[in-house]
Each structure stands twice: as structure tokens, then as C-alpha cells.
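We did not get these values from a lab; they are worked out from the coordinates using the rules stated. Predicted, not measured: the structure shown is a model, and the values here were computed from it. Cβ atoms are built from the backbone, for glycine too; each structure is taken alone.
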Structure I
Amino acid sequence: MPETMTATLGLGGNVGDPVITMGAALRALQARSDCTVKDVSRLYRTPPWGNVDQDWFVNACALIETQLQPDDLLAVCLGIELDMKRERTLRWGPRTIDIDVLTYGDLEQRSAVLELPHPRMTERGFVLMPLADIAPDLVVQGRSVRDWLAQADTSGIEPVSAARDWWTT
């Protein structure tokens with residue numbers, strides 16, 4: 001049996017109903033025999049980042065256990081994005097869903113398709129706030145998520161609700 005690894009994912013979207021789309025994506029992962037969703041953050045309403053001339057986003061993070069290798073996990077996530085009608089037309093632009101592999105165990109890798117840990121996650125409050133809900137003590141680049149969050153810009157980011165089972169319905 002393949003080894004099971006713990007990975008974290010960042011999810012977000014601002015086109016259509018991102019809460020429904022992200023919930024469907026997490027349920028699609030959960031339905032696989034090689035992935036188990038262990039924990040999911042609250043939902044956060046976040047201002048656009050990069051290209052700021054667009055609607056606000058809804059963001060969340062998930063902690064999963066997987067038997068997939070990192071590149072295969074990314075491929076599954078990209079396939080789910082396509083199933084959810086994700087179109088890649090503008091960098092940091094509007095999207096129905098975005099699923100980023102943030103961490104995969106304590107693996108550090110830089111390849112043509114996937115860099116782990118995610119290269120900009122420690123700079124982004126919209127990643128760190130939901131990630132701190134599920135993994136505040138996770139060490140990324142020598143510091144805990146909690147410590148990274150303490151120095152991140154979280155201006156305008158607010159929880160949408162306190163519930164963390166939003167994705168199950």
C-alpha cells in the first residue's frame with residue numbers, strides 16, 4: 001500500500017458561487033480512494049490580490065491525507081479546477097476556483113510544475129488566515145503558520161462564518 005502523506009491545499013474563487021464550487025471540489029477529493037479530507041478552515045472573504053480590479057474572493061484551506069505523489073496531487077487538483085469550469089486567461093484574475101498545493105509533508109521541491117512549499121504562501125494573509133484555522137503549528141520555511149500570520153497583511157480579510165463543515169452540504 002502506498003505511503004500516506006499529509007498535504008495542505010489553498011482554495012479560492014470569485015466567479016459564480018465560490019462556496020458551492022469549493023465545497024464540490026473538496027467532496028470530489030473526498031470521493032477518491034487516495035485522498036481523505038481531514039480538516040477544513042472557515043470561509044474568509046478576502047480582497048483581490050495582484051489584479052485588484054475584480055470582485056472579492058472567498059478563500060479556505062484544507063488539510064488532507066493522500067497516497068498521491070505531489071505532482072499527481074497537483075494534477076488531480078487541476079483536473080477538478082477544469083471540471084469546475086476554471087479558465088486561465090489572466091494571471092491573478094477572476095476564477096471560478098483555484099486549488100493550490102501549499103505543502104506536502106515537509107517536502108521541499110522546485111520543479112517545472114510544482115514548487116513546495118508554495119513559493120508565496122508566507123506572504124499572503126488570505127492563505128495564512130484559513131491555514132491557521134487548521135494547522136497553526138505547521139512549520140513552513142522554519143517558522144510556524146501562526147508566526148507567519150502574525151506579520152502578514154490581513155487588511156480587509158474577514159471570516160464569512162464560524163462553521164467549518166460548510167463543504168459537506
Structure II
Amino acid sequence: MFDTMTITKIAGGLFGAWLILLLGKWGAEELYHAELHGEPSYAIEVAGAEAEEPEEEIDVAALLASADVGKGESVFRKCSACHKLNGEDAVGPHLNGVVGREVAAVDGFGYSGALSAQADAWTPENLYAFLLNPKGWAPGTSMGFAGLKKPEDKANVIAYLQSTE
């Protein structure tokens with residue numbers, strides 16, 4: 001029915017078309033980034049659309065009561081790329097004694113100014129909110145960390161930071 005050359009041509013055509021499709025998709029993604037265009041200027045409201053449920057209040061004190069300092073130390077490894085605990089500043093300020101310390105209070109460190117406008121001191125509640133979404137809590141902060149999503153991770157890190165004072 002078909003000889004080997006015909007089957008090879010058909011397979012080559014299919015694989016070539018697939019390759020062109022993948023290269024076109026990659027090229028389009030490189031040329032156009034929708035997320036870089038910001039918020040839409042006009043949003044269309046859809047009737048019957050459900051409003052987002054408000055996030056439930058989290059009792060930070062209760063989470064801290066059950067926090068594990070050892071787990072907090074291992075989660076802190078994500079932070080240790082920029083923050084140190086020995087009193088020396090790195091990319092970010094040192095974090096030993098941060099719980100209860102005034103916001104933006106490390107002498108000689110160049111803060112962005114966005115933090116001071118949000119709070120007076122690093123209470124566990126303020127740290128919890130900041131660790132959830134640093135750029136959302138303090139818009140304009142120069143900290144590039146995306147945040148910790150798990151409530152237990154945030155509580156464990158705060159407990160670990162409290163233990164390093």
C-alpha cells in the first residue's frame with residue numbers, strides 16, 4: 001500500500017507542522033506579554049457573577065502558640081539568601097531581634113521608605129501580613145520575595161525569629 005518513503009514523508013510533514021506550531025507559540029509569547037500591560041481600563045460586569053468571599057481572619061497568636069521553631073529554621077533558609085541573623089546586613093537588613101523592633105530601624109541600611117508608612121513596629125501580626133505578600137502589604141518595597149503562602153510556615157518563621165533575639 002505505502003512504501004517506506006511515503007510513510008517517512010507523511011511523518012516528516014506532521015512533525016514539521018508540529019515544530020512550526022511550537023515555534024510560533026514560543027515566538028508569540030516572547031513578543032507579547034499580556035501580564036505587562038497592567039489593569040484593564042474597562043471591566044465588564046457580568047450579571048450573576050459571584051463576589052469573592054472575604055478571607056477568613058487568622059488568629060496569629062493561636063498559630064504562634066503551636067509554631068515549631070525547628071520547622072521555622074528550615075523555612076528561614078528561603079530568607080537567608082538576603083537576610084542574616086548575625087547582626088550583619090546583606091541584601092536585606094539583619095533579622096535577629098526583628099520581632100518587636102521598630103520598622104526600618106536598622107542603622108545604616110537603605111530602606112525603600114514603603115515599610116515605615118505601614119506600621120511602627122514588627123509585631124507578629126505585622127510580620128505575618130508582610131510575609132504573606134510583601135509587595136501587597138507595603139507597595140513600593142524593594143523586597144523581591146513573593147511571600148509564604150502556608151499559615152504554618154509564616155508562624156514557624158516568626159517563632160524562629162523570636163528565638164534568635
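Determine which structure produced the value 89 for volume of the Cα convex hull per residue in Å³, for residues 57-104 alone, calculated from the coordinates; the candidates are I, II. Matching structure: I. Structures I, II were compared on relative contact order in percent (Cα under 8 Å, 6 or more apart), and the highest value belongs to I. For which of the structures I, II does the calculation of FRET efficiency 1/(1 + (r/R0)^6) of positions 25 and 153 (r between Cβ atoms, R0 = 30 Å, to 0.05) return 0.25? The read-out comes from structure II.
Here distance in nm of label points 7 Å out along Cα→Cβ at positions 9 and 145 is compared for structures I, II. The highest value is that of II.
Given a computed value of 21, 19, 16 for semi-axes √(5λ) of the Cα gyration tensor in Å, which structure among I, II does it belong to? Source structure for this number: I. A value of -8000 was computed for helix-only ellipticity at 222 nm (-39500 (n - 2.57) for each DSSP H run of 4 or more, over all residues; to 500); which of I, II is the source structure? Of the options listed, only I reproduces it.
Given a value of 19.4 for mean count of other Cβ atoms within 10 Å over residues 17-24, point me to the structure among I, II it was derived from. Label of the source structure: I.
With FRET efficiency 1/(1 + (r/R0)^6) of positions 65 and 81 (r between Cβ atoms, R0 = 25 Å, to 0.05) computed over the structures I, II, the top value is the one for I, the highest of the group.
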